[in-house]
Each structure stands twice: as structure tokens, then as C-alpha cells.
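Structures incoming, each one as C-alpha cells.
Bear in mind that the values in this text are calculations on the coordinates, not laboratory data. Computed from a predicted structure; not experimentally measured. Cβ atoms are built from the backbone, for glycine too; each structure is taken alone.
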Structure P
Amino acid sequence: MATVHVHLDKRSYDVICEYGALDSAAQHIASLGLTNKAAIITDSNVGPHYASQLIAQLSADGINASLHTVAAGEASKSMSNVEELCRQMTREGHDRSSWVIALGGGVVGDLAGFVASVFYRGVPFVQIPTTIVSLVDSSVGGKTGVNIAEGKNLVGAFHQPRMVLADPATLSTLAGREYREGYAEAIKHAAIRDADMLAELEALDPLNQAPPAELIARNIAIKARVVEEDEKETSGTRALLNFGHTIGHGIEASVPYGELLHGEAISLGIRAALILSEQFSSLSHAESQRVLQLLQNFQLPLTLPNHIDTATVLEKMKRDKKFSGGKINFVLLDTLGSAFVSKDVTWEAIEASIELLRQDA
């Protein structure tokens with residue numbers, strides 16, 4: 001069993017990463033001292049696979065759990081769902097002594113975590129991620145939130161989980177596209193902090209949905225160390241995790257939910273960030289090509305469809321929470337494994353990089 005400890009003083013917690021972690025979820029959760037009632041929040045894809053098993057485990061330990069299911073997909077990250085879930089929990093008899101389990105991918109984790117942060121002004125929650133994105137990235141760090149029409153994740157709170165149970169066995173039930181899209185986040189981690197991990201990712205078979213637990217844990221450790229340095233994005237270190245996300249989120253918000261999965265939009269954003277890293281920093285073209293080849297290995301898109309308007313992408317970007325007072329803080333690479341936040345990137349250069357995405361990589 002690989003355990004990554006996230007050191008955040010009183011908000012510290014463990015991320016347990018092992019095959020079979022879900023089978024012993026109740027045992028791990030018991031170590032937290034959480035009793036009373038639990039609210040399991042999941043989605044229509046994940047719930048049928050794992051919810052009954054989890055409820056049975058908790059019941060055997062004397063914990064009564066209610067099940068709350070939202071539709072699968074990014075559209076479920078909404079304020080209306082936050083209200084509905086809080087109302088459901090209240091009707092089920094939950095109160096300030098209750099706690100939440102997020103059982104699902106990044107959407108469920110963000111949504112359930114935000115519900116936990118506001119229900120009775122904050123109750124504990126446990127993350128059980130079931131996708132690559134959530135295993136290696138979104139389940140760790142305490143960022144919770146929902147989308148509004150103006151952009152992604154613009155309403156939310158920092159609310160750290162009490163524990164994360166990362167079981168790579170859950171990846172076997174994903175459709176291939178949903179499995180592969182998450183590797184955009186793992187490739188991002190390697191690009192900004194761990195160039196040696198690129199070779200491990202290159203050695204993976206994208207069709208084999210049973211990645212080594214050690215590789216998942218290595219990604220989790222990268223995220224954990226960055227979060228420890230800058231929990232609430234005040235020093236700038238955590239901003240490095242936004243590599244590829246600035247333009248990627250703009251692209252994702254420019255199309256109807258589901259047209260591009262999160263990792264697919266981030267793949268396009270990474271390509272744009274590589275272009276800008278060559279232009280405004282010292283990243284070599286060969287290094288860029290290595291990252292692009294890896295994205296291509298996982299069948300992630302590198303060419304922006306013509307129907308996605310550049311002006312719309314730029315408008316969505318300007319509303320993003322990464323910008324303060326209209327100033328651009330853009331994450332670039334100076335070499336593989338080394339990222340920094342640049343203030344030199346111009347809007348004109350960003351626009352040009354988006355246009356370049358229309359050409360084949």
C-alpha cells in the first residue's frame with residue numbers, strides 16, 4: 001500500500017493508493033472516527049458499480065448511509081445541484097454531525113466537496129476517486145466548486161478532505177475515452193515537476209486500464225507537495241498546476257458540456273502552452289515534441305476544431321479566476337520538469353497560439 005501524507009497542520013490527511021482500497025473503505029474510514037450518518041454523493045455512471053458495496057460496508061460498521069445520485073457529466077457541477085443535494089440530505093435527517101463521501105470522478109469530487117463545505121456551514125468529507133483525473137489530481141488539495149454560465153469553477157471553496165481512498169481498480173469500468181483523457185493531468189505533472197516520469201508514461205499501454213499503483217501515487221505526491229507549499233494559491237507555487245489549463249479551460253468553456261472532456265481540452269491547452277514556452281522561455285522544440293507525442297499516444301486531441309471561435313475562447317479566459325485585475329499570469333516551462341509563472345505573455349501571443357492550434361501538430 002502506498003500512502004501519501006498531505007501535511008497541512010490540522011487539515012492534514014492521508015491519500016491511500018492501492019488496488020483493493022475500495023474493498024476495505026469502511027476499515028480505512030473507521031480510523032478517522034467518523035460515525036453517525038454518511039451521505040454518499042455519486043453519479044449515474046459510478047453509482048451502479050460501487051455504491052451498494054460501499055453502503056454494505058458502512059452498514060456493517062454501524063454507519064447509516066444515504067445515497068444521492070446526480071447525472072454523469074460536467075453539467076452536474078451546478079448551484080442548482082448543490083441546493084438539491086443539501087435539501088435531499090436534510091430530508092434524510094443529516095445534520096452537522098453527518099459527513100459526506102464523494103464517490104466518482106472530478107465532477108463528483110468538486111460537487112460533493114462543495115456540498116460538504118456549505119452543508120451546516122461545513123461537514124467532513126472523504127474522497128473516493130474513480131477516474132485518472134480525480135486519482136492523480138482533483139481529489140487532492142481541497143479545491144471544491146461548481147460552474148456557472150460565465151466559466152468553470154468560479155464558485156467554490158477550499159475544503160480539505162479527511163482522507164482520500166485511491167483505488168486504481170475502479171478505472172477498469174471506464175470507457176476508453178474517459179480513461180485516457182485523464183492522462184493529460186499526469187503528463188502535466190511530469191512536465192512541470194518530474195521529467196523522469198515522462199519515460200514511465202511513455203512505457204504505458206494506453207489500452208491497458210490497470211496502471212501501476214506506484215505511478216498513481218507518484219502523481220499524487222507531486223500534487224501533495226505543491227498543495228503543501230501553497231494551499232490557497234497565495235504564494236504562486238500552486239499556480240504551476242495550471243500549466244495547460246489557462247487556455248484549456250477557455251476552450252472547454254467555449255463548447256457545450258461533453259463535446260470536449262476536461263483532459264481533451266487540457267491537451268489542447270498544453271500544446272498552446274508549449275508553443276508559448278518556446279516563444280517566451282527556453283523550452284526546446286524537441287522537448288515540446290516529446291510532450292506532444294505523449295499526448296498523442298493517449299489519443300488526446302492536438303488540433304482545435306474550426307468551429308471553436310478564438311474570440312470566444314479569449315472571452316472565457318478573461319473571466320477565469322486565474323486572472324486578477326485583467327493581468328496575465330501564464331505558466332510556462334523553461335525545460336521539462338521545470339515550470340514558472342511568467343508575466344511576459346501577451347494577449348496577442350495567446351491569441352496567436354490558439355490560432356496555431358488549428359494547424360496539425
Structure Q
Amino acid sequence: MTDAIRPRPGIMDIALYEGGAAHVAGITDAVKLSSNENPFGPSEKAKEAYLRAVHQLHRYPSTDHARLRQAIGEVHALDPARIICGVGSDEVIGLLCHAYAGPEDEVVFTEHGFLMYRIYAQATGATPVAVQERERTTDVDAILAACGPATRLVFLANPNNPTGTMIGLAEVERLARGLPAQAILVLDGAYAEYVEGYDGGAELATRLPNVFMTRTFSKIYGLGGLRIGWGYGPKAIIDVLNRIRGPFNLSTAQMEAAEAAVRDREHVDRCRAENARMRGWLAEALAEKGVPSDTSTANFILARFADEAEAAACDAALQSQGLIVRRVAGYGLPQCLRITVGDEASCRRVAHAIGQFKAQR
């Protein structure tokens with residue numbers, strides 16, 4: 001590459017996103033608890049639908065995702081015309097940034113929010129603005145204070161990743177109503193299904209003109225390997241996003257599997273109940289060993305240690321036993337480890353290993 005061929009200013013300032021580790025050198029049967037994956041995988045109905053799609057691989061997929069949007073709308077009681085589908089909710093987040101933010105604009109998010117908010121903001125030339133949380137929980141007043149004439153997007157993961165904390169819908173609505181007129185509140189509901197009776201902000205996105213919701217099939221639906229997500233909000237915003245969305249962004253296999261998954265409510269209910277059971281058990285077991293965590297509403301807990309050195313030492317001890325968790329220094333939490341709630345055997349193994357580590361300190 002010659003010196004004359006250069007990316008747009010700011011692109012090389014973007015730190016590469018690093019996903020959760022999946023392997024430990026020298027260990028063949030490691031337990032992966034680093035990416036908040038559903039330990040039970042997708043439903044049988046979703047797997048069957050995916051396999052049937054092999055017979056259509058020579059055909060281009062639908063460009064309007066009509067059947068999948070209809071299924072999502074039926075299950076969640078939403079207008080399919082106000083739904084957009086993407087390659088994970090990541091793509092929908094990226095479309096929002098490309099459509100509404102650019103140079104001289106600001107994109108606001110909380111200090112421990114999903115790393116892709118900053119990355120997509122920088123990719124469009126916008127200025128990322130990280131707002132302090134209060135005890136690892138969203139502070140609505142702090143967000144409102146950070147917003148101004150340049151604010152175009154405000155991202156709020158609720159429940160949040162990697163903290164697992166969330167705020168109530170009354171506070172979310174207060175935030176939406178307090179934003180500048182030109183700003184959109186984006187509610188990232190990647191973990192919404194893990195909260196019993198929570199709609200992820202869908203009702204607010206139906207009622208308020210400046211609220212947009214994103215969701216994913218990667219977590220409770222167990223389809224992380226297929227990369228499918230969706231967004232819901234005002235029709236005017238959907239119309240804008242569809243103008244820059246790739247026409248064939250989802251394959252037939254993705255859409256068929258997602259449609260079967262969203263309709264299989266029994267599988268979702270079972271995964272939610274089992275996650276809640278083991279999440280409570282794991283948090284209590286670690287607390288008894290001197291490792292606290294905030295009350296999590298997602299499928300992981302954020303284990304807190306005395307300092308970064310202790311967190312790193314515990315991570316190394318877990319890896320030596322083939323247990324992979326997530327270091328979250330990149331999220332501004334160097335003293336913490338994020339631990340996915342796995343199946344019962346995995347939870348018991350990681351709790352025992354952390355107990356051993358603490359006993360040897």
C-alpha cells in the first residue's frame with residue numbers, strides 16, 4: 001500500500017473488538033463461559049428448520065424478511081412493518097450510526113456499555129461520549145447532563161453487558177422524554193428475554209417517536225453462530241434504515257431458523273427458568289467465597305475482585321482447569337471477571353475452582 005492510499009481519518013484509532021476466548025492452550029475439553037452463550041443451544045425446531053433450508057441454497061433469499069418479521073410481530077404483538085432484521089443486532093446498531101451520526105455529531109452511551117457503540121460511532125466519524133454509571137448501574141441524570149445540541153444517538157443496554165444490571169421502564173421513559181429533540185434513544189435488548197415479563201422497551205418504542213429497540217437471536221435463542229437480530233421502532237426510522245441495509249443481508253437458512261426459534265416459546269421459557277435458577281445459585285456460591293457481584297438480570301454475572309491483579313490471577317487459575325471466563329478491562333472493569341451462566345455442571349465447576357483460588361490467597 002502506498003502512502004497515498006489511506007483510510008478516512010479516525011478509522012485507525014478504532015480499537016479492534018475482541019470476542020470472548022474459546023480455547024486454552026493444551027486443553028481439549030475447555031468449558032467456555034466467556035461469550036454469554038446459551039448452554040442448551042437452539043431449540044430442536046430451529047435446528048430442523050435450518051437443515052430443511054439446505055434445499056434452497058441455490059435461491060436468493062427474500063429481501064424484505066417478510067415471514068420472519070411476521071413471526072416476530074405475532075410473538076411480541078408488534079407491527080411487522082415497524083421491524084427490521086439484520087446480521088445480529090450489531091448490524092442494526094451500525095445502520096443507526098451510519099444513518100443518524102457523523103462528523104460533528106455525538107453518540108452517547110454508559111461507561112461500561114457494549115463496546116460496539118464506541119466502535120460504530122468512530123466508524124462514522126462521530127464523537128463517542130461515555131457517561132459515568134452509578135455503582136455499575138445506568139444513571140439517567142448523568143446521561144441527560146451529557147446530552148446537548150450535538151447528541152444524535154443515545155445507546156442504553158438494558159440489561160447491560162457486562163454488568164448485568166438494569167433500570168426500570170419508568171426511568172427509561174424519563175430518559176427518552178428528557179433527550180434533545182434531535183436525539184434517538186436506542187434500547188439494546190440483547191438480554192431482554194432473560195427478564196420475566198419485560199418487553200425490552202417495545203411499548204415505549206411503539207408509543208414514543210424517539211425510541212428504538214434492538215434485539216438478538218444470539219443469546220436465549222442459542223443462534224449466535226448464525227448472526228440474526230432485529231430492530232423495532234417508529235416507521236420513519238425503519239424506512240431510513242432500509243434504504244442503507246444490504247438487500248440480501250440475511251440468508252434463507254438464517255431466516256428459517258430464526259422464525260422457528262421465535263415461535264418456540266416453550267424452549268425460551270425453559271432456558272429462562274434454568275438460567276435464573278443457576279444464576280442465583282452461582283452468585284450466592286461466589287459471594288460465600290468472598291467474591292461479590294451485583295444482582296444480574298442477564299445470563300452472566302460480573303464477579304468483583306479486590307483489584308486487577310487478583311482478577312488476572314483468578315482468570316489464570318480458572319484457565320489452568322480448562323474454565324474460560326471473560327476479562328473485562330476493555331469495559332473499564334479491570335478488577336472484574338464476567339462469567340456466563342452455563343449448565344449446572346459448569347456452574348459448579350467454576351464456583352469450586354474460584355473457591356480453591358480464594359482459599360490459597
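What the table below lists for this structure:
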quantity	calculated
With Cα extents along the principal axes in Å derived as 58, 54, 50, matching label from P, Q	Q
Test item: Cα extents along the principal axes in Å, for residues 151-206 alone calculated as 37, 30, 28, pick one of P, Q	P
Among P, Q, which structure scores highest (criterion: relative contact order in percent (Cα under 8 Å, 6 or more apart))	Q
Ranking P, Q by FRET efficiency 1/(1 + (r/R0)^6) of positions 39 and 175 (r between Cβ atoms, R0 = 35 Å, to 0.05), the structure that comes out highest	P
With FRET efficiency 1/(1 + (r/R0)^6) of positions 159 and 319 (r between Cβ atoms, R0 = 30 Å, to 0.05) derived as 0.85, matching label from P, Q	P
Winner on mean projected area of the Cα convex hull in nm², for residues 15-54 alone once structures P, Q are ranked, highest first	Q
Entry that produces 10.2 once mean count of other Cβ atoms within 10 Å over residues 7-14 is calculated, selected from P, Q	Q
For FRET efficiency 1/(1 + (r/R0)^6) of positions 127 and 255 (r between Cβ atoms, R0 = 25 Å, to 0.05) computed as 0.35, the structure of P, Q it came from	P
